[in-house]
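In structure tokens below, several structures.
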Structure P
Amino acid sequence: MSARRSSSGLMLVEDPKDTIRALCELNNATINWHSYKEKYEKVKSLSRSISSQHNDTHFYSLSIYGIIRPTESSKTEYRISPVGKGLCKSLTEGHIDDYKKILSNILLNNPKKGRLYREFINFVKIRNKASYDDVLGFTKELADRISLKRKSKETIEIISRTLMAWSEEAGMIGRDKDRKTVWFVSELPKPELAMQAFWEVLLDKYKQLRHSEIFGIEHIYVDILELRTIVCADLSITTEDFDAYLTSLLDSKVGDKIRLYGAPTSFFTDKENFTYKGKVYAYITIKV
């Protein structure tokens, strides 16, 4: 199988659960392209080796969704990210509702691909049920609107099939057995989140992120965007919700315990950064 990647950056992966399960079996280990390939082939019970391009599509997707991240010492060695660990824990322990909740939050809040998923889910929600041709039409219109460089039939199909596969895995849509009709899966009403509840989760996740991958070492600063990712996944809130809650905390008495720090300009490229009082920040410390 050759690598199939659209100009949106989405690669054709139609078996997201096996893709994630193979990664989860490498938990607590340093992961690279080769170790993942070996584990994926084992999970799929394949009789022959997959192509390099096939492995690229799966490994790249895990990276672009933020489920894995490069280690601090290498760009070719990876570890499961904090939000990825939560995803794996829920999957391996059979907590499927939590697994779907975390995965849907990963997709919808992703800095690079979240817009694609949000617009796709809104499209299905409005229509309630849509055919495969309807989805192709939506994707073509979206491609025109966001000015994709390539809009071939293959590109549109890659985006459409990828959006459907991952959205279904995350429990946001349903599909019939022929995979040709999709429908919106109703969301459970979300209770109002109290500021104290947000603060407690923020503090808990902050403490988790302080601990380095190197045993016994603690980070002085925590990446705000990584903190936001795992808090959003835990509470099923959007990045906009997180920013609003954190801003409110900073403006309250609790704000005396929080310090924000900047970073070199290159840090902020292609990221949905946290802004407070007109300044952009990269790191956070909390007095605990």
Structure Q
Amino acid sequence: MEERVIVHAYLTNGYLDWGQLYLKSFKHHHGEKYHIILDTRNLVQQEIQSLTDIYHNITINNRHIDISNISVNTGISSDKLYNMKTSLEQVGADNTNRTWKMLIAGDDRIKAIRNLMYYLPDGENIFHSDIDMYTRGKLNPFFKIIKKNDFTSRFRMKHKKKVKPNRKILINIMGFTVNKYSKAFMDRWIYYIDAVPPAQRERGYGQTSCFYAYRDIKKMLKKTKWGDVQDTSLCGLAYDYPDGSKSDHIVWFANKKNKKPNITNCWKDFDRIRRTQ
């Protein structure tokens, strides 16, 4: 029987290897009882098939991103945009590829979530994470919090006194209960995203704009329920645990240092888990 939580993620073609790990590790711990929806960009049919072969209870919404059109809209050359894309996907985020990340992770991805929310009926629950999330155990603790709240994320400002706006709310893992509160929050978030041209967005603006929306909706819709999954026992960083046996986190993320050693650590740990369970 399919569980009533929609699992959602977003990936461009340069993250196909992460998408495969995402699906395999999730399936190992949950089977295929949850419906997964992937918003993908620029995948060819063979790549889409490689994902559906791993996980059958899945919907893939693939769309083409035209770099030449983005070049016209941003005034950044296609070659430079392509180099940003390659650098982000193969190495990691830094100031040299900031604009591409703000266009993808901090813009198109957020709008894909909003579109999904307006497609689903009220009352549905959505679990969303970055595609470079590696699942090490059952995600039930996350699902439980999501079901009780309108918007769930990692609220760092509740745990640390001094946090910059772009680090107050981490958006690599989020949850939504589809209703008027969560929709109003998403609309407000996208209002702030669209208010700043992509080339002018500072690093981390996806998270900054999220905090601005949270600040506004908290005042405008006081009944909105906010779920927090900042608990460090839930989320770890793949780079910090080359020997996964010393980590009890439910998920690892790869947003620290280079992507290649991160995915290598994740595959090694996944192999270890499969051998010992």
Inset, instruction - Determine which structure produced the value 17.6 for mean count of other Cβ atoms within 10 Å over residues 84-91, calculated from the coordinates; the candidates are P, Q. - result: Q
Legend entry - For distance in nm of label points 7 Å out along Cα→Cβ at positions 44 and 100 computed as 2.6, the structure of P, Q it came from: P
Inset, instruction - Rank structures P, Q by mean count of other Cβ atoms within 10 Å over residues 36-43 and report only the one at the top, that is, the highest. - result: Q
Legend entry - Which entry (P, Q) yields the derived value 0.40 for FRET efficiency 1/(1 + (r/R0)^6) of positions 60 and 260 (r between Cβ atoms, R0 = 30 Å, to 0.05): P
Legend entry - Origin of the value -15500, where helix-only ellipticity at 222 nm (-39500 (n - 2.57) for each DSSP H run of 4 or more, over all residues; to 500) was derived from one of P, Q: P
Legend entry - Source structure (of P, Q) for mean projected area of the Cα convex hull in nm², computed value 14.4: Q
Legend entry - Which of P, Q yields 0.50 [FRET efficiency 1/(1 + (r/R0)^6) of positions 164 and 204 (r between Cβ atoms, R0 = 35 Å, to 0.05), calculated]: P
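Taken together, the values in this text are just the output of simple stated rules run on the coordinates, not laboratory data. Predicted model, so just to flag it, every value in this text is computed and none were measured. Cβ atoms are built from the backbone, for glycine too; each structure is taken alone.
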